[in-house]
Every structure is written in structure tokens, then in C-alpha cells.
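Trainee: Following this line, the structures themselves.
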Structure 1
Amino acid sequence: MIGNRITYRMADGVRVPGTWRHAFIRNFDHHLTDLFIYADGLIDCWELVTLEEFEGKLRSGWVATELPEGAEASAFGLARWKFAEPRTWLTPEVLVAEIRDTIDQLNGRPDSTGRCLAAVDAFLADRTEENRAAARDAYFAIPETQRHYALGDMDRKDWPLQILVAGPGGTTGRRPDEEVTQDQYDWALSYFEERAESRAKARSRVPADGPATAVAPALHLYEGSMPAPPEDPGTRGLRNDYPAPVTVDGTTFPTVAHAYWALSTADPAVREAVAGAETVFAARNLAVAAGRREGWEQARTAVMTHLLRAKYTQHPDLARILLSTDDATLVYDDIDSGFWGDNGGRGRNWTGRLLELVRSELHAARAGCLPGA
């Protein structure tokens with residue numbers, strides 16, 4: 001299960017999503033550690049290995065699923081102890097099956113539980129014994145540790161599923177000595193029918209104020225030089241270094257970046273020099289040499305918001321470009337700053353986020369739904 005444990009690694013400049021779980025590595029003693037699992041199928045268990053190589057480490061006992069009585073163990077930097085009456089529910093086969101499910105989940109594919117529920121749907125649509133057998137096989141393909149959670153129903157757990165795949169006269173894992181009665185089977189059928197109806201209603205339900213995620217694909221606003229504004233800048237016009245003059249408090253700056261760096265210093269002479277700098281690079285260097293004004297770190301996002309509002313108010317053609325991005329996530333590159341740029345997933349992307357805010361304000365103004373508008 002991925003849950004909220006989300007991480008990633010960079011491979012050839014590409015961000016590979018991953019997650020992690022706890023495991024014991026047996027290197028003389030047992031060491032409690034984090035097992036990192038990535039969407040491309042690689043697993044980090046003190047070294048990066050393929051799933052096949054990981055299975056070899058399980059067979060060798062390097063990744064331990066057996067915890068011997070009295071064996072010494074440690075958690076690095078935290079504690080050491082000895083196992084007393086250890087109990088574990090993992091076997092090498094179950095751990096590999098859970099990891100395969102995790103890789104499917106990271107890639108947005110149906111895992112063993114998803115495949116089982118799809119087989120159940122196929123059986124309910126055409127109730128042949130062949131389809132029931134397929135659903136039963138799919139159920140037992142779910143790692144034993146995960147079967148209780150297959151229906152997402154913590155009250156009944158997987159009991160309706162066990163009854164359905166067993167059928168009248170069959171037996172379940174919970175009560176292997178008792179045959180499933182017709183009444184139990186009818187109850188399981190009604191459970192799945194009500195579940196299907198409830199899920200259909202949930203799928204058709206639209207959030208009151210619209211979708212939670214973007215509909216339009218993300219846009220990457222790449223770093224790049226631009227000596228003069230082209231006739232059609234496209235999304236390049238959304239960058240802060242794009243040559244679109246911005247007037248703030250009676251002073252006109254060649255770009256948003258010029259204005260930002262000028263306002264970052266308290267020295268009026270430096271601000272004037274920054275405003276007149278030929279390039280963004282020169283403007284930045286002049287400001288950096290002068291030092292930041294007091295409280296700048298806490299004020300900079302508000303200043304940038306003000307500058308972006310000015311830019312798109314004063315340049316309707318660029319406002320139209322920003323509006324044309326619809327609700328796309330805007331990913332901004334900034335070589336100099338992990339605060340303003342996304343920078344391969346390592347930055348905070350504040351410029352992209354503020355552009356999305358200003359875009360929303362432009363949409364709201366157009367729709368006439370801003371208070372006082």
C-alpha cells in the first residue's frame with residue numbers, strides 16, 4: 001500500500017516516483033531499515049536491484065522475513081534489542097506479491113485487488129461457474145495480508161467476497177469446515193449489488209465547486225534567453241524575464257524580474273540602476289551585490305504577486321496567453337532559485353503557483369464573480 005509515503009529518485013533527469021516500507025536486512029545482525037520501491041521496478045534494499053535480484057536476496061536471507069528467537073537487531077541511531085517470541089506474517093512469497101502490487105499502484109495499473117474486483121464484476125455480469133472460478137483464482141492471487149482490505153469495508157472485511165467466490169456448498173477460508181448456505185450466498189449477492197449501485201452514484205457525483213485536480217495537461221515554462229520579444233511569444237511570454245515593461249509606483253521596469261530585484265534592495269540608487277540594467281542577469285547581479293532589504297524573505301511572495309498582477313493587467317495580450325492555459329499546472333524553471341522554480345521536482349515552484357493564482361483572478365474578473373467587481 002502506498003498511502004502517504006511518496007518519494008522519488010532521479011534517473012537520467014527523469015523523476016521516478018516511489019514509496020517505502022519497513023523491512024529487516026540481515027547483515028550478521030538484523031537491521032530495521034526502509035525498503036524503497038520505485039515505479040520502474042527497481043528496489044533499494046541497501047543497493048538498487050531489480051525485482052528478480054530482490055527475490056534472490058529474499059532467498060538468501062539478506063532481506064529477512066524470518067525473525068529467530070534471541071537474534072540481535074538494531075534500528076540505526078535509535079536502539080538495539082533481541083527478539084523475544086517474535087511473530088511475523090510475511091513470507092518471501094507474500095512480500096514479493098505485495099511489492100508487485102506496489103509497483104502496479106505506482107504506475108496507475110490495477111493491482112491484484114483491482115484485478116480480483118474486475119473478475120468479480122465479470123462474474124456478476126455473467127454468473128457462470130467458469131467466471132466464478134476466475135474470480136476465485138483472482139481472490140487467492142491477492143497477497144494473504146491484503147485480502148481483508150480488498151473491499152475497503154473494515155466492518156465486513158472480505159467476508160462477502162469469500163462467500164461469493166465459494167458459492168453455495170463451497171467453503172471459505174474463515175470457516176473451512178462449514179459449507180456456504182444459500183441464504184449466505186444471497187446476502188453476498190445483495191451486498192455486491194448495493195455496492196455497485198453506491199459506487200455508480202459516487203462516480204457520477206461532481207464536487208460542488210468543480211474537480212479537485214487540473215483538467216488541462218501541465219505546462220513547463222522553461223528557462224531560456226530572449227533578446228527581443230517575438231511577434232507571438234506563446235507561453236514564453238509568461239516567464240518573468242520576458243521583455244514586457246511593468247510600471248510600479250511610477251517606475252517602469254523592463255521585466256518583472258527587473259522589478260523584483262529592484263524592490264529587493266532598500267537603496268534608491270541601486271533600485272534605479274537595476275531598473276536601467278540591460279539584462280535580467282545584470283539586474284540580478286546589481287541587486288545581489290547591494291544585499292536584501294530587511295524582511296525581504298518574508299515579503300517576497302507578496303511582492304511577486306503584486307508584480308505579476310501588474311504585468312497581466314498592463315499587458316492584455318499576455319493575460320490572454322495566461323488565460324489560455326485553462327487550469328493547467330504551471331511548472332516554472334528558475335536556475336538561480338529552488339524557491340521560485342520547480343527545478344526537476346526539487347524546488348518549490350512558487351512562480352508557477354502564483355501564476356496560477358493570478359490566472360484564477362483573471363478568470364474571476366472575466367466571469368464577474370470577484371467581490372466588488
Structure 2
Amino acid sequence: MDFDLSEEQRLLKESVDGLLGSSYEFDDRKKYMAEKGGWSKSVWGKFAEQGLLGLPFSEDDGGFGAGAVETMIVMEALGKALVLEPYLPTVVIAGGFLRRGGSAAQKAEYIPAIIDGSKTFAFAQLEKNSRYDLGDVATSAKKKGEAYVIDGEKFVVLNGESADMLIVTARTKGSQRDADGVGVFLVPGNAKGVAKKGYPTQDGLHAADISFTGVEVGADAVIGDPENGLALIERVVDDARIALCAEAVGLMDESLKSTVEYLKTRKQFGVAIGSFQTLQHRAADMFVALEQARSMAMFATMAGDFDDAKERATAVAAAKVQIGKSLKFVGQQSIQLHGGIGMTMEAKIGHYFKRLTMIENTFGDTDYHLRRVTQGGGLV
């Protein structure tokens with residue numbers, strides 16, 4: 001199997017690396033973090049100008065018709081630069097719902113707004129005590145004529161504070177943990193009855209807890225089947241997990257480079273500490289862990305196109321397991337090899353470790369996905 005990038009994919013990689021290299025230094029990131037919503041509207045505009053926001057959408061919808069490999073390339077680059085902008089919730093997740101389940105009218109209304117950068121989205125899914133169970137949904141969407149009335153609470157909604165539109169999971173029938181009866185709804189971020197409590201997360205991103213009180217939306221707000229939306233949710237969340245695997249590889253790659261550079265420059269007993277064989281062995285082990293993660297991220301990218309839902313889910317879960325193991329090792333070793341400075345806010349490496357830790361716990365931690373692999377009959 002050919003794992004080499006095509007000429008177009010290499011050009012994309014060079015383009016996005018060049019863009020982030022010129023506009024996303026660590027000091028720049030600190031400034032962007034202080035902006036409203038915790039990310040830069042200017043950088044988001046550059047993403048739109050360069051076509052990054054339109055990559056996964058079909059040419060018929062105004063996009064570039066790129067595939068999972070192109071998304072992997074972008075997410076890895078975003079990880080290396082420690083990017084704050086809401087590419088995952090807007091392009092990968094909301095874009096995934098629209099591409100895979102949206103009506104022609106929904107695509108026509110929302111996809112151009114994503115591509116030109118005029119609207120950002122957030123995925124309101126997590127509920128109190130639901131953990132990683134996508135089917136554990138207590139938020140209700142009750143029929144009112146042709147409309148729906150949404151009531152409930154969602155927590156840790158990434159980009160929820162500033163998102164123009166929310167993708168909300170809500171139950172249209174059945175009890176809280178039934179597989180049937182879960183729908184997906186498009187809700188304006190400023191709709192009547194929507195209340196947000198925003199806050200920064202440990203990795204520098206921003207999230208919000210959102211309550212829905214009598215929020216009324218029309219029948220045109222439903223994405224797909226309002227009573228059988230769980231399969232669509234699982235498919236799009238697998239897309240998000242694959243993207244997170246690629247982002248983690250970028251983060252680990254940069255963490256390793258920064259650590260090796262530090263070992264070459266930090267001196268003790270009159271010599272660079274990188275000359276100590278024990279520390280060289282640690283760096284070598286970090287490299288092995290990174291390459292294992294990279295291989296599994298590539299595997300997950302290919303698995304995203306599997307037609308068999310169980311086979312796809314097991315493959316993605318296996319990738320998330322390896323990513324979780326690798327990022328924990330690489331992150332912890334990076335901090336330890338940097339010494340005390342690695343624990344300070346001024347040191348870049350600590351911010352990489354925080355983001356890696358958050359990725360490990362997003363859409364299922366390592367133990368959760370290990371159980372999924374075991375239940376699916378796969379091997380890790």
C-alpha cells in the first residue's frame with residue numbers, strides 16, 4: 001500500500017505549514033488566546049482565504065472535494081502549531097453532519113458560510129454523567145406541530161461560547177439511554193431560550209455549558225432522521241476521533257523536536273545534557289512512540305471510509321488506544337526532560353502536554369476505547 005503523499009497533498013502540507021509558520025508563533029498564540037472567544041478571527045479569515053475551511057466539502061457544495069488524508073494533513077499541522085481556532089467543531093464535526101446527513105437546503109444554507117469563514121459551529125453533545133456514551137441523551141426535543149421544542153443542558157461544548165450555530169443532540173422518544181429516539185438539530189447560538197456559560201479549558205481553548213429552555217426550532221432544523229440519528233452521530237464522532245489522532249501526532253512531533261533541541265542546548269557539568277546516553281535512550285523511545293502513533297493515525301484515516309460500521313468503529317478505537325498510550329509517554333517524557341521549566345506557563349512544552357492530555361480524554365479515553373476494541377473483536 002502506498003503511504004506517500006501525492007503532489008497535490010504535498011503542496012497542501014507546504015501551504016498550511018507556511019501559513020502557520022508565519023502567523024502562529026507561540027507569542028502570537030498568547031495574543032489570540034486573549035481575544036473574544038479565545039481565538040483569532042484574523043487567522044480564521046486566512047484559513048478561509050487559503051481554502052482550508054472548504055477542503056472536505058464537495059465541489060457541488062462549493063468546496064474542494066478533498067478526502068480524509070487532506071484533513072489529516074491539516075489537523076497534524078494545527079497540532080504542531082498548537083492552534084486555537086475551531087477547525088474541529090466547525091469543519092470536521094459540523095461539516096461532517098452536513099455532508100453525511102444534511103438536506104440539500106441545509107447544505108446550501110450552511111456550507112458556504114463555513115467555507116467563507118462567516119459562521120462557526122459547536123457540537124453540543126456531552127451531558128451530566130453521560131461520560132462517553134453518545135446514546136445517553138436526556139435533553140428532549142418534543143414535537144409541537146411541525147416544530148420541535150428543545151429542553152436540557154449540555155456541558156463542555158467546545159467553541160460553544162462564540163459559535164454562531166449549535167449542533168445539538170436531543171431525544172425525540174424513548175428513555176435516556178435508548179439507542180432509538182435520538183435526533184440531531186441545528187440551533188442558532190443566539191436563539192431564544194439558549195443560555196451559555198463560557199470558560200477557558202486547561203489546554204487554552206474555550207468551552208461553554210449551555211442550557212436550552214423551551215428553544216423552538218422548525219422541522220428544517222433536523223439533520224437526518226429525528227428518531228434514528230445515533231448512527232449518524234457515531235459516524236461523525238469517529239471522523240472527529242480520526243482528526244484528533246492526526247492532531248495528536250502533530251503535537252507529539254513538535255514536542256519531540258522541542259525536547260531534542262533542549263537536550264542539545266541545556267548544559268550541566270559543562271556539557272550538553274543531550275550527550276548523556278540515558279537521555280538519548282529516552283529520546284529514542286519517544287521517537288518510537290511517535291512513529292507508532294503516526295502509523296495508527298494513518299490507519300484510522302483509511303478506516304474512516306470503511307463501509308462496515310463495526311469494522312470502522314473498532315479500527316478507530318484501536319487508533320485512539322495507541323494514540324492515548326503514545327501521547328501520555330511522549331508528553332510526560334517531554335516535561336521530565338525539560339525539568340522544572342517544563343512546568344511553567346512561559347514554556348511552550350507544557351502547553352503541548354496540556355493539549356495532548358485533553359485529546360486523550362475527548363470522545364473517549366484510552367480505557368474506554370480499549371473496551372470498544374475488545375468488544376469489537378480487534379487487537380491492540
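Bear in mind these aren't lab numbers, they're just calculated from the coordinates by the rules spelled out. Owing to the predicted nature of the structure, the values given are computational and were not obtained by experimental measurement. Cβ atoms are built from the backbone, for glycine too; each structure is taken alone.
Trainee: Going by percent of Cα pairs over 28 Å apart, which of structures 1, 2 comes out largest?
Mentor: On the way: 1: 64; 2: 45.
Top value of percent of Cα pairs over 28 Å apart goes to structure 1.
Trainee: Work out which structure the value -13000 belongs to, where helix-only ellipticity at 222 nm (-39500 (n - 2.57) for each DSSP H run of 4 or more, over all residues; to 500) was derived from one of 1, 2.
Mentor: It was calculated from structure 1.
Trainee: Could I ask something else about it? Work out the source of 15 here, i.e. which of 1, 2 gives that when relative contact order in percent (Cα under 8 Å, 6 or more apart) is computed. Write out the running numbers ahead of the final one.
Mentor: Numbers: 1: 9; 2: 15.
The read-out comes from structure 2.
Trainee: Another question, then. Work out the source of 1.14 here, i.e. which of 1, 2 gives that when Cα Rg over 2.2 N^0.38 Å, for residues 18-105 alone is computed.
Mentor: Values: 1: 1.07; 2: 1.14.
It was calculated from structure 2.
Trainee: Here's another thing I want to ask about it. Given a computed value of 7.0 for distance in nm of label points 7 Å out along Cα→Cβ at positions 122 and 290, which structure among 1, 2 does it belong to? Spell out each step's value before the answer.
Mentor: Numbers: 1: 7.0; 2: 3.4.
For distance in nm of label points 7 Å out along Cα→Cβ at positions 122 and 290, the value 7.0 is produced by structure 1.
Trainee: Something else about it: Comparing percent of Cα pairs over 17 Å apart, for residues 66-113 alone across 1, 2, which is largest? Each step should come with its number before you reach the end.
Mentor: Values: 1: 56; 2: 40.
Checked 1, 2; max of percent of Cα pairs over 17 Å apart, for residues 66-113 alone sits with 1.
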